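Asks: Several structures are given next for inspection.
Every number in this text was worked out from the coordinates using simple rules, so none of it is lab data. Only a predicted model underlies this, so the values are computations on that prediction, with no experimental measurement involved. Cβ atoms are built from the backbone, for glycine too; each structure is taken alone.
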Structure 1
Amino acid sequence: MLGLKLPTDPRWVNIVESNLPEILTDHAWCEQKAATNAISIVVSNPDRTELVSDMLALAKEEIEHFELVHEVIKKRGYELGRERKDSYVNELYKFMIKGGSRNDQLVDRLLFSAMIEARSCERFKTLSENIEDKELAAFYYDLMVSEAGHYTMFLRHAKNVTERVDVDKRWKEWLAHEAIVIQNYGKSETVHG
């Protein structure tokens, strides 16, 4: 479904289980960053009515997810730690087209966003299927379903905003690049780590 070239090793869940406060804090901040990304796309593209509407809805949903994760953190007696740097996302960011038209840059921004959502969805699926904690398994299953919707929305918008860019071809390039990047991750108790 997602087209990712390299699946997450299920043993990553063992690392996650060794430090639940860390994964939950990292996850909460990932949701905040996703909301911020959606608002940033709105700010840069106010003339694209459908895109603006979808990004506003996404920003609300991502903030709701942030709140849900924060509720899990509080319920378990943990504290929300400080925001973490996401090296995986920073590496993907370097692959984005920086020159060319605003439209070409928007297409790549949407594909970048789709890639992050796809990997998050895949990680949540891995968690839901392998974590011993049944409450967290159900929690991550529900979020996996939501992330899959986000991923497809970004791809749909990438195709809708351009006729010049071969979005399918560029998406395959993103998938190939992500497969190289993700090889360095899966060793820490963070969503993309």
Structure 2
Amino acid sequence: MSNEKTILKLQLPTDPLWVKNVVESNIEEILTDHAFCEQKAASNAITLIVQNPNLSDLVQEMALLVQEEMDHFKRVHDIILERGYTLGRERKDNYVNELMQFLVKGGSRQQQLVDRLLFSAMIEARSCERFKVMSEHINDKQLADFYYELMVSEAGHYTTFITLARKYAGKIDVEKRWKDFLAYEAQVVQNYGKKETIHG
């Protein structure tokens, strides 16, 4: 994943100092937020199934993704318990809420589907990048190994969403819309990477 910037095409990298200055002194908060990120990712995949039951390939892919995200949720929760912590309350994810503002308003069902898939790909891409930074800079071997493994998984989820967006795009210019998403995300993410949350 050394060429993750090429693969993911994210325009603004996370400053590794986020790990040293924020993550390492707020492990319990980071783990709680991460657990809920996995749960929300599973919920997002379920929503895509509910809204598109006729798209069998999408249903199959999302069913697998739900299983994987909930497995990740349990694994994060296991680490929380191992360390004598308790899962805290869900945090509001302002980063994701800001990304949602970019979703097409109205439009055809096809446009809404493609946008939701690209929105999902964007979250997976940024999560993958954050996990990479954590795996490389955190002074905690268990978490470094764990986040490296999850980085690889998130890259796979990103690829799944991008592939589905292209498959169901029809006449929609997915590549242009993805570039627009990337430019928007670069503006949004400038305000993040300072708090004890995965996207914060």
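Asks: Could you figure out which one of 1, 2 the value 13.0 for mean count of other Cβ atoms within 10 Å over residues 70-77 was computed from?
Replies: Corresponding structure: 1.
Asks: If you work out FRET efficiency 1/(1 + (r/R0)^6) of positions 86 and 142 (r between Cβ atoms, R0 = 25 Å, to 0.05) for 1, 2, which one comes out largest?
Replies: 2
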